[in-house]
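Following are the structures in question.
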Structure I
């Protein structure tokens, strides 16, 4: 009996963990608990919270054991809950904390050598803990922060200024993600609703109930497909994911049940191969699905299994992958005491560059300014070739600068000092008989 086999270039993708000597061990992680990822990375560094209010940013070249007290950013007065690297400046990272603030940090050349509490910028505006932070993928210096005060705020971090406060969340914001071109922001809330926002308006343009379960729901944008995925729980606590079209939010395109496990799932999507990766907290496995443009919309490919439980996970930018080894995605898996790099590889016999699995990809270069975004002047995503013979990385781009907005108290103090100086000079002129 013959059986139809669906053609797919990602059918044989597999996960290859790094050897023990290339891992990062003996981490003393923060005791904060929750449904956050607790690890983020770019092409130069990765970051993990290691103590109360302390964020460690670590260079990939320093494999092996962590020092007992690694140099870190220590400016927060509460636990660091979420953080995100600036996609255009490898040495800039934002952290959100239990103390109600978000801080922008600059990593010096060569990495941190000592603890520092001096942030480039402190964003104050939320009344409770900042639980989610996400940089816009296309607009330079645009940041979204979600807080337990039920508000999402959009910032121009180069000016340290709040640009917009998104209303309509009656409960805690659980997750949020920007669209591929940075023109939309989708959020999930504890009230089980998913909302889509335009960064120019304060109210949601669309909303729908995502999942029936009360546990945390996570989101990931399907980038070039102009769709997004929500991962959550059924009323019977089964884990599931749904694919949504923002133009037709009355119902999902498809719903797929996963299993009955309890851990919140962290979703990641690779737009170049159309692979969706699902990593569950407390799990040892990573599932991968191929996303297609027609029904049934998704196909389960395979999964990677391991005995080490996952505390957090992040996917690195595509330019961090070794394309000549056909590494299509690279992850960092955070366990209770270590960081384990994982490589997703599509095996090929040829040693040449494989342009079918490595098309031109997201370049990590801003396509518009913050002012253009908030004015609605959206620009297309900038792409780059991963072919070693053609590749030109965006690098650090222009120097990152911050102009911190001064508070009323600081301005009044400066005005008083200026008035006192003027009075002193006027007195000297009068004494000299000039005035």
Structure II
């Protein structure tokens, strides 16, 4: 657990002369994807770099991502794949270090990978390959990494030889460091069991850097109304649907769970959902169901509606839809449905409106939306415009990618941009 931090803008002697202070050109807080990438990028320029990590190992989020196979980037990366109050901010970094640059590095290390749906790239063997690659780059360039280190204090003195002074707690012993450039790569609030925290926001607030409100992103939906029991009965069922909210829609698999709705499409849409919003599920996105039902009525007049729909959807799901949409006509053949009734049922299947009670929150969220306001940051260097030598990279910033390797690509790109400038 990170100790509470005290950040102050201070002039004069920071630490007692009796306390040995070790100096680095660059100190990076956080040994995740962006932090490690920034570290060896800076070290290759001859900078003396230290990475500080509070947990007992580096790259925890990399190791668990993609079911342990790490969706490390995507063949198609555009600014439109990212959510930010400033949609243009990410462009410079993504251009400076693209998906093709990272793919080239992966290939140089002979890491086997595969392309899955929607151009997502995964390790064939293990996410460990990516972490080992990053650590090898760090080792070869002389980066020092210190794990199990809690930062207890950061101070800034513009007049001092080293602008930033840090106090750390390692095995109950205090350690003092100084640096010219301080990089915040601590991630954000998502998945606290893997080290997610609000440390970056504490640092931003103490240096009077604006923050965009945060919320959980790429996270499953939960329900508290009658639909929750439907989800429980269908738990484990997956199918391709189009899910929409607030004008944003995605076609991918949805997964029914005991809590509600998960799967890639639910995670994507969660980025655009706010408490109280409804979501729309199109169970057959490539079919105008109303027209299909009207035509079926002519050709299969004696067929039960559930029998017909079971050709397109799982029987368990059709039974639930029958209870919701046409229970009174359950045993009637299509011939006894009016056209108006069939049109209504078809429209509901193409536009099933649901109202989540909440998401599962930061506990399972893959990312945190919002964060450090990009208006405060140089898009070319990742340096705070009003605070010399202070940098923010990765998930701490108000830049969130869609599901599909985009958040890792942002980590590589933003880390590289900062590494070239620290």
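Hey, mean projected area of the Cα convex hull in nm² derived from one of I, II reads 26.7; which structure? Going through each structure in turn, the value belongs to I. Highest-scoring entry among I, II, by distance in nm of label points 7 Å out along Cα→Cβ at positions 108 and 260, is I. Taking mean count of other Cβ atoms within 10 Å over residues 292-299 as the criterion, the highest value among I, II goes to II.
Out of I, II, which structure matches 2.4 when distance in nm of label points 7 Å out along Cα→Cβ at positions 132 and 148 is calculated? This figure was derived from II. Who wins on relative contact order in percent (Cα under 8 Å, 6 or more apart) among I, II, i.e. which is largest? Structure II comes out on top. As an exercise: helix-only ellipticity at 222 nm (-39500 (n - 2.57) for each DSSP H run of 4 or more, over all residues; to 500), calculated from one structure in I, II, equals -2000. Which structure is it? Computed on structure I.
Calculating distance in nm of label points 7 Å out along Cα→Cβ at positions 164 and 196 for structures I, II picks out II as the one with the greatest value.
For distance in nm of label points 7 Å out along Cα→Cβ at positions 92 and 340, which structure out of I, II has the highest calculated value? Largest calculated value belongs to II.
Computing mean count of other Cβ atoms within 10 Å over residues 28-35 across structures I, II gives 29.9 for structure II.
Just so you know, all these numbers are worked out from the coordinates, no wet-lab data involved. All of these numbers come straight from a predicted model, not from anything done at the bench. Cβ atoms are built from the backbone, for glycine too; each structure is taken alone.
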